[in-house]
Structure I
């Protein structure tokens with residue numbers, strides 16, 4: 001879910017729907033999105049602020 005998501009593989013969508021309820025899928029999307037955001041912010045902070053050790 002961190003790659004291009006405009007069109008997910010239909011087989012992946014079917015597999016996810018088999019294993020998870022609609023509510024669980026919503027949570028999964030939110031958790032993955034938050035992890036992706038955290039990684040991107042961390043990478044940008046390192047580039048902008050440097051990688052200083054405390």
Structure II
């Protein structure tokens with residue numbers, strides 16, 4: 001059973017899109033196509049803005 005995936009899903013890899021972080025200006029990649037209406041943040045700035053809550 002090599003090559004099988006858990007849950008039976010066999011999704012292709014996500015298409016990543018280049019974007020510029022609205023906070024620090026660093027170039028980053030996101031799994032959605034930015035439409036320009038909402039800010040896009042890099043991983044570090046996103047985590048600072050929205051800390052994990054447990």
Structure III
């Protein structure tokens with residue numbers, strides 16, 4: 001999570017841990033729902049890439 005920017009980390013935390021909807025996150029972060037979705041998508045891609053080394057295939 002430390003590799004993510006603060007905005008991306010915040011979106012992931014609010015969505016995955018706090019359970020907020022995209023709309024609620026947009027309101028809290030004062031941005032559009034599209035921006036929330038974009039940040040969440042990018043953050044998940046980065047996390048998946050970083051954690052891939054720990055997954056056995």
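Read the figures in this text as sums done on the coordinates, not as results from a lab. It should be emphasised that the depicted structure is a prediction, and the values quoted were computed from it without experimental measurement.
What the table below lists for this structure:
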| read-out | value |
| --- | --- |
| Computed -3000 for helix-only ellipticity at 222 nm (-39500 (n - 2.57) for each DSSP H run of 4 or more, over all residues; to 500) - originating structure among I, II, III | II |
| Which of I, II, III yields 23, 10, 9 [semi-axes √(5λ) of the Cα gyration tensor in Å, calculated] | III |
